[in-house]
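The numbers here are math on the coordinates, done by the rules we state, and not lab data. Please read these numbers as outputs of a predicted model, since none were measured by experiment. Cβ atoms are built from the backbone, for glycine too; each structure is taken alone.
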Structure P
Amino acid sequence: MNLAQILAAAANEHGVRTALHLADGPVSFRELERRANAAAARLRDLGVELGDRVGLKLQNGPEFAAAWFGALRLGAIVVPLNLLLAPREIEQRMRTSGARLLVDEPDLLRDGSETEAAVADRTSEDPAVILFTSGTSGRAKGAVLTHGGVGFAANAAASALSLTPDDVVLGAAPFSHVLGQSTGLVATLSAGASIAVVERFEAEATLRWMTDTRTTILLGVPTMCIALCEAARGVAELPPVRIAHVGGAPVPLDVARDFERTFGCEVYEGYGLTELSGIATTYVRGQRRKPGSVGMPLDGTEMRIVDDDGAVLSANERGEVEFRGPSVIRGYWEDVQSTAAAMPGDGWLRTGDIGYVDDDGYLFLVDRKRDVIIRGGYNVYPREVEEVLYTHPDVLEVAVFGVAHPTLGEEVAALVVGRAGSFPDPDALRAYAKGRVAAYKYPRHVVLVDELPSGPTGKILKREIDVEALLGDASSSSQH
């Protein structure tokens with residue numbers, strides 16, 4: 001099984017029907033398949049062979065889709081990269097994956113040969129994609145998604161969303177992200193539906209685009225729902241949205257209700273994981289929805305709740321959420337230790353998230369075992385930001401937290417202790433971090449404090465810090 005066959009089959013079945021809606025005109029299934037073949041031929045000319053890793057840093061659009069399917073066509077492994085990553089982050093991911101080349105300019109794949117690039121034989125267990133996700137250590141790990149795993153997750157998502165060739169899916173979720181890739185790209189095209197491509201989400205422009213393209217499915221995060229509702233006030237015509245699948249952060253009940261009233265659709269709160277190749281839990285049409293729940297596992301995926309010793313817990317008992325099924329990743333690229341920690345045996349994947357399953361089998365997430373901040377749907381790992389701030393010569397100690405934000409869900413905040421005799425400037429520290437991490441990661445709040453509580457070993461005791469109080473009281477805080 002090679003995922004590239006999905007596009008080839010869709011092109012054969014749907015031909016000149018629109019696969020991608022673009023501002024400068026539609027791209028048909030047949031044309032997208034032609035571009036993927038040309039991209040494969042060009043990559044082949046550049047020396048890419050079976051098993052090679054190919055970095056991919058492009059905007060949502062036909063170039064990304066063609067390069068993604070084209071690399072897979074050769075049996076190469078795609079390494080998608082978030083456009084917001086800093087240069088040092090891109091270099092680290094390219095080095096870790098051992099990528100042969102980086103496709104970061106559409107022109108790199110132009111002038112590809114029109115000769116047929118045969119689809120390489122791949123099994124369901126062969127690696128297809130390496131998606132990097134930072135861990136609690138701050139070190140980016142490359143999750144290895146397989147051809148079979150992505151295909152399974154995409155098919156299950158298409159079934160849960162009841163996708164048909166009549167649907168138009170909003171392509172605002174980055175194709176470099178597991179949701180935009182697995183559900184936004186693969187599931188949509190495999191179902192014969194089309195994608196209304198959005199390179200950059202801006203509420204008013206996106207809403208007009210959704211109306212123009214007759215968008216029926218929204219894949220997004222709560223902040224998008226809030227912004228689209230605001231943009232819709234007083235607008236005469238709205239798109240025919242029937243389902244909004246929303247994840248990445250908890251969906252406030254008022255936000256879900258406002259979106260349903262505004263657009264006359266159902267809001268499915270879901271839960272997804274890179275390590276599960278896409279959506280893990282959601283709702284299906286006609287299923288009773290429960291406020292605060294992220295639904296049930298997709299068909300073919302098992303779920304359980306365990307305690308710290310690995311014992312399976314009963315309904316309504318809180319513990320770590322684990323999954324098992326065909327879409328679970330093969331492991332982390334050349335990282336035996338991280339793989340063993342996440343998948344200790346029997347095929348179960350540890351998520352690091354705390355939750356419970358009610359008597360009806362619905363999953364409720366209540367906390368995160370891993371100290372991750374979810375800012376507007378993007379994961380920010382405090383340790384990664386802390387390590388950057390620690391490189392500043394005026395910083396002695398630093399602790400990074402997530403603090404409540406009305407639209408983003410959480411914002412990044414840093415508490416900083418300066419070195420003796422130095423007086424670090426909060427604005428300068430924020431700018432320092434901004435230049436060294438992705439745009440969504442740097443702390444908008446920087447607060448100078450005299451000391452941070454620590455234990456006997458010198459470890460900072462974050463749980464003893466009232467971050468919200470410090471942000472409210474500190475005149476030395478900087479927020480932008």
Structure Q
Amino acid sequence: MHTIEHIYIDGAFVTPHGTERFDLFNPATEAVIGTVRLADAEDARRAIAAAKRAFDAFRHTEVDERIALLQRMHDAVLAREDDLFAAIREEYGAPVSRGRWMAKHASSVFTDAIDTLRDFAFERRMGTATVVMQPAGVAGLITPWNSNAGFICGKLAAAIAAGCTAVIKPSEMSALQTKIVTEALHEANAPAGVFNIVTGRGDVVGAEMVASPDIAKISFTGSTVVGKGIVRAGADSLKRVTLELGGKSPSIVLDDADFAKAVPLVTAAGFMNSGQACIAGTRILVPRSRKAEFEAMAKAAVEAILSGDPGNPATEVGPMVSAKQWNRVQGYIRKGIDEGARLLAGGEGRPDGHGRGWLVRPTLFTDVRNDMTIAREEIFGPVLSIIAYDNDEEAIAIANDTSYGLQAYVFSSDTDRARRVAARIDAGRVLVNTLAHEPKAPFGGFKQSGLGREYGQFGLEAYLEPKAVLGQ
């Protein structure tokens with residue numbers, strides 16, 4: 001059993017003022033594996049005060065000093081990669097292949113930030129003015145459970161690169177990952193108060209951060225509903241806000257696509273991170289003229305996907321993070337059936353041979369209309385919908401007929417044609433015949449998928465304010 005008793009404020013591990021206990025679960029077994037003592041609003045205020053004190057000096061550090069700190073953070077997190085990998089599997093249930101990538105990603109974001117920082121122009125001549133990019137202030141960083149360690153490190157790396165100090169509120173459901181990351185970051189010997197990590201509930205610690213006039217910037221990854229609340233609550237102090245929210249990403253399979261190549265990519269895009277990914281390609285747009293062919297190949301591919309023990313290297317889909325999430329996904333599968341979609345693979349319940357664990361059968365629907373619930377709402381589980389179209393214009397219209405706009409995928413044997421289609425999709429990222437990630441490119445959403453961008457130069461600029469200096 002894990003017992004987590006401390007948070008991190010002003011360069012030290014401290015006992016929270018808060019006294020509430022929160023149980024941690026292994027989603028593959030449903031067993032309680034530990035408890036974490038949660039911080040409260042008083043803890044949040046202490047962390048904010050520490051970050052505010054530290055900002056006065058840290059804002060004036062040289063780029064080389066910040067690069068050195070980021071490198072130490074990278075090295076420290078990398079040294080704990082195996083521990084972090086074990087925690088990701090135990091408390092989140094990520095399959096081996098995904099979990100190892102997530103553990104590596106937590107350290108690589110620091111070197112990504114270093115690469116951006118080395119080439120970034122903090123002073124720019126514009127006409128007769130010198131424009132200086134100045135740190136925005138104390139940053140409040142709020143991270144989700146579906147990639148907790150990576151989001152902690154990625155958001156912190158951008159804040160540090162900009163010269164901001166930070167208060168981090170990680171998901172209480174990911175406290176084991178947070179503990180390991182915090183211990184590693186402590187070893188990097190940052191000045192006290194430069195980063196503070198306060199595990200607590202969003203409606204307590206997160207609310208205190210969003211309301212505080214001493215926090216200038218909020219970066220939040222999570223649901224659209226919560227993101228809207230952050231915008232409203234931060235309006236009084238006109239907080240700078242970056243929001244990476246929900247998605248209902250289309251995978252557009254053009255009529256000239258090689259299905260032998262496209263189907264594995266489409267299913268991988270839909271089931272990435274066990275379907276618990278905001279960028280998952282859950283709406284599969286297929287030409288009506290080739291729909292039956294695609295259905296047969298996709299059905300076989302989905303039925304071959306193993307949902308089960310995260311420790312089995314063959315497992316591609318792990319458990320949902322909680323009983324609540326499992327029930328949510330089951331409800332959407334029932335809704336799809338009730339609204340008339342045709343089930344090709346999967347369905348309700350656990351995979352065969354599993355009586356416990358929050359496992360979902362990889363599920364594929366067809367004959368889905370874009371006005372059905374399963375095509376409109378983010379399910380956050382391994383449930384995919386095939387939607388037929390008659391021509392490219394209709395495919396583009398269906399792809400854009402959503403309140404979201406985070407990511408999209410286009411598959412075609414003609415790259416130029418695919419890029420022409422990609423240019424008309426309203427999404428922050430469009431991937432053409434690939435599932436690759438590019439850390440130098442901006443990431444974020446159109447419409448209700450968010451505000452602002454993360455990663456690369458755009459992500460760094462989100463923590464900076466431009467100041468024009470004119471005159472002799």
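Looking across P, Q, the calculation of Rg and Dmax of the Cα atoms in Å that yields 22.5, 71 traces back to P.
Figure out for me which of the structures P, Q the number -8000 belongs to, where helix-only ellipticity at 222 nm (-39500 (n - 2.57) for each DSSP H run of 4 or more, over all residues; to 500) was derived from the coordinates.
Numbers: P: -8000; Q: -11500.
Only one of P, Q returns -8000 for helix-only ellipticity at 222 nm (-39500 (n - 2.57) for each DSSP H run of 4 or more, over all residues; to 500), namely P.
Comparison across structures P, Q (criterion: distance in nm of label points 7 Å out along Cα→Cβ at positions 74 and 426) gives the highest value for P. A value of 11 for relative contact order in percent (Cα under 8 Å, 6 or more apart), calculated from one of P, Q, originates in structure P.
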